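Bear in mind these aren't lab numbers, they're just calculated from the coordinates by the rules spelled out. What you are looking at is a predicted structure, and each value in this text was computed from that prediction instead of being measured. Cβ atoms are built from the backbone, for glycine too; each structure is taken alone.
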Structure I
Amino acid sequence: MLYLTLIPTMVDRIVTGLLNTNTYLFSHWKKGCIIIDPAGNVDEIISHIEIKNFTPLAIICTHGHFDHIAAIAQLRDYYQPKDVELPIYVHTLDSNYFGEQGREQHLQDLSQLGAEFHPLFHSFLENLPEADVFLEEGQFILDTDLQIIHTPGHTRGGISIYSESDLILFSGDTLFFEGVGRTDLPGGDSDELRSSILDKLFTLPEETRVFPGHGPFTSIEREKNHNPFL
């Protein structure tokens, strides 16, 4: 049995995958961490985890796009023989990106990007695991105060993940440093994205630190004052 001792919250960023996705390791335990959006560079992710002597407890996907989930199968292949279950969390409305049904959804997205024939993507599509836990608005993750905020617009099931105690927001591809997520892929909706940001994220305390899916860190205050798309 893994006994977890609470420690001050830690957030590590690892830039991964073909599109320089921010993969995060979140921990407020001495021995455990949550992996957010593992997109590639599996050896580097594992190295970060093992240097800190962590056991990964779960994978949370802010949405289902390939550039946020591409390393999931490899992580599971590595950890499951070590008796680490590593359940996959995703919002219900993005469950179509996983398992057998996921192949067709990813091919639709990739075809719009002109990348459906890239050999790296085909190897990824052959080994898509099923999601294990389907998230909903307001749900908390494990024994943390990480709370799910449903922020559709980039995808139908896009989420942001908020810690009230630490004033931390993982915004996925909803909100960036002086930018917002694209809405031209299947399931995207620019009006929904704008509403997600203005009505949900911009109501959070201005000092909230924002850890986006791509690019540098920011804050709610900065984006309210300087984001040109809003």
Structure II
Amino acid sequence: MLSADLYFSIRSPFSYIALQQLERLLPGHNPAIAMQLKPLMPIAVRKTEVFHSMDPLVFRYLELDARRTAEMENIDIRVWPVPDPIVQDLDTLAISTEQPYIWRLTRLLQCAIELNKGFEFAVALSRLIWDGKVDNWHTGKYIENVTSSVGLSFHEMETMIENKAEHYDAEFLANHEALAEFGQWIPPTIVFEGEPFCDQDRVTIFLWRARQKYGSKGA
């Protein structure tokens, strides 16, 4: 089976869209492709200085583009989730120094990857946060139910991220550095045999490239 890397952020609406597209398109795809997930911390945490000079109008267009892209792909979405995984004032783009959600979420994603359930967990978790059907996804048993739905133990994962937080954080840093080697920094980016495909509208181009190179061989 062929393999590709998906660099993504749980806070990115376009990462959510890409994950839903891949869940839909990968089964039965010729050639068969295994997606290796590479979680990234959002730019709002990695490079807060980016927002110091950014015009807030950028986010207005981002919201518009995310909604219509999801509509075109028949994917449910709410921009922004309740709560947003990043605590940020979207009018001023000021980012809070307190971030109670994103570190836990990204560590859970890395934990699921190391438990060999990364893709399934990322698809389900991103849907919980982004599809607009649930408010306050961080409360109650919402995340616990997501972990159970893909065959994982929430309590086991919580213990693992408590005991291995530094390990998971090191993995995020390694993912950032690896993505930079391909000249990219924005999620989602798929890297297939050294070739980057950046943003959700490149999912179909990535799959076309795989078919172009290997489809006729039935790989």
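Work out the source of 31 here, i.e. which of I, II gives that when relative contact order in percent (Cα under 8 Å, 6 or more apart) is computed.
Going through each structure in turn, the value belongs to II.
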Query - Test item: helix-only ellipticity at 222 nm (-39500 (n - 2.57) for each DSSP H run of 4 or more, over all residues; to 500) calculated as -15000, pick one of I, II - result: II
Report summary line: For distance in nm of label points 7 Å out along Cα→Cβ at positions 17 and 73, structure among I, II ranking highest is I
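Give the label, chosen from I, II, of the structure having the highest value of distance in nm of label points 7 Å out along Cα→Cβ at positions 25 and 145.
Values: I: 2.5; II: 3.0.
Greatest value across I, II: structure II.
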Query raised in the report: From I, II, which structure was distance in nm of label points 7 Å out along Cα→Cβ at positions 57 and 209 = 3.3 calculated on?
Result: II
